[in-house]
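Scrolling down, you'll hit the structures one after another.
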Structure 1
Amino acid sequence: MLSSPGIGSGLDVKGIVSQLMAIERRPLASLDNKEARQQAQLTAFGSLKGALSSFQSSVAALAGPAKFSAISANLADSTLATVATSSAAATGNYSVEVQTLAQAQKIKSSNFVDTTATVGSGTLTIQFGTYSGVGGTFTLNPDKASQSITIAAGESSLAGVRTAINAADVGVSASIVNDGSGDRLVITSKDTGLSNALKITVTDDDANNIDNAGLSQLAYDISSGGTANLTETVAASNATLIIDGITVSKASNIVSDAIQGVTLKLLKTNTGSATTLSVARDASSVQASIQSFVKAFNDLGKTITDLSQFDAASKRASILTGDSTLRSIQSQLRGVFNTPLSATRGGLTTLSEIGLTFQSDGKLKLDSSKLSTVLADSTKDVATLFASIGKPDDSLVSFVSATSETQDGEYFLNISQLATQGTAIGNAAAALTINASVNDTLNLTIEGVSASITLAAGTYTADSLAAEIQSKIKGASALSAAGINVSVTQSAGVLNITSDRYGSESTVSITGGTGKLDLFGTPIETAGVNVAGTIGGVNATGSGQTLLGAGSNSGLVLEITGGATGLRGSVDFAHGFAFKLDKLVANMLENDSLIDSRIDGINATIKDISTQRDSVNRRLVDVERRMRAQFSALDSMISSMSQTSNFLQQQLSNLSTSGR
């Protein structure tokens, strides 16, 4: 029996089956072509999403008002100071003359033989404040807490004291200077200004706190009755400037509150030679941002064109030619550009007003000269054209933010209650003499955080006592860690502690301490309240000085920093073009969007093609098996018939031979 198909019959069974199977496999080629097209569309939509994402990044940069409120400043003499500005800066020109720079106080000790010489041990208490002169008074800086440094016996050398002071990090630094005759300890206030002069009192382990021996050698107090065993080498001083003829004195060389929105970092003096500071709107950065926006849109447009165009010359279509998703995206984008803003106090409602127009080829073009003209016009606010901005009538009402839920419109504001701060006020004039362990402690709870303070013993004025209490509260670690600040004032000797925070969470409570009765009696404690009112006739939610809108103005946040109750004008709010485009593109890119639906559909089609391919391959296996079986049977049958034919031919040949 033959074991190889075709050997007995002469048929090319393998070749016949191979050719027939090639015909049977044609559906696979069709499926491969379909899958390749689907994969190409998948890549195309990936490119589209990338282009949309890049465009969104450019749009998002213009969606906030900060980009348009940039202010630039320039000093004619740039070596005088460096200048930084904020959006609060008012444009104009200012005359600036720097007469003195602020300095930090430096004080030195007497000479020691060397750095290993013993100074003493005990405690140094450092206070910051202002001296009225030698033998005058010392007024405590209420914004800086007094600090204590313990000098252990093992740290009593000159080098040890220096190291201990620096390790404490309490607002002063220490160094050792050899002047040729010995080593001196130099203590320097880390902050400049008259109000940061040093007062150092000592609790000396030798039990004498004012002599010139032991740790008392570092005592420094030049006020009346004080002990000064250190010598001043550099006096604390303020920076003094003359701005537009007005003398300004500041504790620091970084002056941030002399000209609104302008920070000067003073570098040198120019006494008698004033220079000019020019503050102007930074139009160049706005121009650059809008030009970047135009480029990003045109780049997106090119991507869409490349994916959808039809080449009439070659009669070849792009992968997404005629695609409804692309047409929908283009239509939605054009819809935003072509819809004027419905509400704005910026004097602008369309992009064409600042020189942004569409060309015949669909590209966006910027007329820079037209934009420059608008930016120079004080009656026009380009920010309102792009960003989401609210414009209040009232100068004490500020727009803070809004969300996509906030609807364009004019909303009237009615304030029924202004925000207040938590206070604790004494019910009688405070005792001005503080005695240690008698009336020197106060226990407080401020905004839910508890702390205990101990006042320095002594006789105070009402103002200096208020400063001492404020300083000690500021130095309480539990309060400072929570970011809690207070101001302490007095009126006719009655003390008042006021939280810096506004709203219902602002509370000050004097819970105890040996000094509570002498200093505050039975204090009147009043919690702060939140601002309350309506926006657009709808009750708003108050939190401190901010109001959060509801209804059509949901998400609108306003800050009310003062004024009166009652009607406070209106707030004109509008979402600008950049915000609208940002939101539109975000929706296009989010899950379950039109693009993702198309991508999901394409992936489903690819999966279906894979299923079809598997089915076709299974059928082809069966077809090939059946063909091979059929042709093998035919081969065997032809082989058998060939053998029979050969036998008959032999028999007939034999009969012919025997008949002769």
Structure 2
Amino acid sequence: MNVDVRKKVETLRKQLNHHNYRYYVLDDPEVADREYDTLLRELQKLERDHPELVTHDSPTQRIGARPLEAFGSVDHRLPMLSLENAMSDEELIAFDERVKKGLDGEKSIEYVAELKMDGLAVELVYENGTFVRGSTRGDGFTGEGITQNLRTVRAIPLKLRDQKWPSSFEVRGEVFMDKQGFVLLNEQRLKEGESLFANPRNAAAGSLRQLDSSVTAGRPLKFFAYELAGATQPSQWETLESLKSWGLPVNSHTKLCGSMDAAVNFFHRWENERESLPYEIDGVVVKVNDLAQREALGVRSRSPRWAIAGKFKAQQVTTVVEDIIASVGRTGAVTPVAKLEAVSVGGVTVTNATLHNQDEINRKDVRIGDTVLVQRAGDVIPEVVKVISEKRPKETKPYNLPDSCPQCNGEVIRPEGEVVARCQNAACPAQVKGRIDHFVSKRAMDMDGLGTKLIDQMVEEGLLRDFSDIFTLKKEDVAGLERMAEKSAENLMDAIKASKTVSLWRFVYGLGIRNVGEHLAQVLANRFGDLDALMSAAPEELEEIDEVGPIVAASIHSFFSGESNRAIVERCLASGVTLENPQTLSGSTPLEGKTFVFTGSLKKFSRSEAKEMVEHLGGRAGSSVSQKTDYLVAGPGAGSKRTKAEELGVPILTETEFFDLINR
């Protein structure tokens, strides 16, 4: 092969990567689109003539690849945590106070304020400067592998610039669609007789989840990077500068703030000017700038202590209540829902709004036919704010929830001391469907392919009476259902089989016990170690756990005391469900019942890694020192927590001593 051809290919790639950088990162293109397209076509021709020169990081590899049968799952090496929300100035200031307290009263904290994009969070993995793998956020621990689709997003560099990057690291960011691209896409879909996307975020998410990546390649997707994992810079501000120098686009509307007051001012500026932006935002993210301070602050189970999302005030519009219906959930809760005359709120078409409960209906005096003010903030379900009484028709009547369940005609009772009315029939189809839907969800048993519509069919056909019946389904039972071919039925059977080996906490969470969420399910799994011990625990024993009060303890005990609930659990286990618990995974729980607190600058591991080690071995990681603290692990710079531990006589360990302890 002619050496000149290889050189020409390399030159064209460098030119195209340079022009991508000028366009997407610097927002300062040097050439017109026509000239860029000419260079791209020239490279495409050379690669067609010399296929041995084609590489994964070539700019030509953005047109899409062979359609996938399904997305695989990708485990994030470090969790992609969600953010705590702040809905007011006071909550942002309270966050600042918590940060200072967590840093032992340090007064001077720098923050970086960034616009909160309304798109889809993704992770990009780079090795030796080349993009090798990409995934969605998913549940924060496991996402969907969408590498082929992310390759088609022109703003994402397939090969990095500058060569000062680490050998391997992950970039977190947001894929989004700007307002103009969204309008043009919907206009195109309208011409082709296809359904329209409700808003830019749905359009971006739908585009990235196409099994045929050539479809994704035709969508006007963009990308901003905002975080680095697997490699560290001294600060968030320097991280953003490094990302830009490597060729990754970073939002230019970012501010380094010397105080929370400056961050709050930044928040108000963009709350007032958000409509001037070419893309949708729903708030401002405020992050501690110094990465050493971040490490000292650590994380909770689902969110970091060093960042918060300031959410903009809800956007409000008026519309008409066309009807009020009673919706029944998996716990039997009967919730009134307003059916609305369709209206757009913050770029989303809204037809339903929650009315919460009968007390709220009475307080706001919402009636069918009323003109109401409706608001929606971020992902929150729209709600009715108030009635415009001046526009009320004369014939309206007060609304009351029904005394009988709209799904099964069973009795509806509002227990004393509660605001929620509940259907008393545990066999109510709506409750059965809801419980099964929760049991198979991503964070519980994770049965891919068993969606809400399919569950509805199975319950209505009598195939499922409770979630234990899932494990006795046969392929021929499923293949005859609507939209279920033999291959789909086979895939579902495989997913059910794969779900039979599951962590104890996921199974407990999937049971749908009232007041038991993901985190508490993990706490219970670590505390009791196996299901039998949890099921036989007395309320007093449950209340000994720090995060369990009398109401939660009564709820757990009541659930496992119910004969029907225990029978369902036993049928699951008899069908081959195997629970992995702390004893199964580690041989024992040597730290069971022990509480650890970490302080100072830890060198050998991060706060989140320390917390994972402790919880994996059956212990608990606390945030403050008290008489219940068993050990304080102190690094250099330990302050008030060390002083308090000394006063209380709490044993203080170095990092090395901590390692020795857990290794024993």
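Before moving on, here are some points about what is shown:
- Structure from which -0.81, -1.12 was derived, log10 I(q)/I(0) by the Debye sum over Cα atoms at q = 0.16, 0.25 Å⁻¹, for residues 74-137 alone, options 1, 2: 2
- Which entry (1, 2) yields the derived value 10 for relative contact order in percent (Cα under 8 Å, 6 or more apart): 2
- When distance in nm of label points 7 Å out along Cα→Cβ at positions 178 and 578 is calculated for each of structures 1, 2, structure 1 comes out greatest.
- Here Cα Rg over 2.2 N^0.38 Å was derived from just one of the structures 1, 2, and that gives 1.68; the source is 1.
- Structure (1, 2) behind the derived value 1.19 of Rg/Rh (Cα atoms, Kirkwood Rh), for residues 250-545 alone: 1
Bear in mind that the values in this text are calculations on the coordinates, not laboratory data. As the structure is a computational prediction, the values presented were derived from the model and not from experiment. Cβ atoms are built from the backbone, for glycine too; each structure is taken alone.
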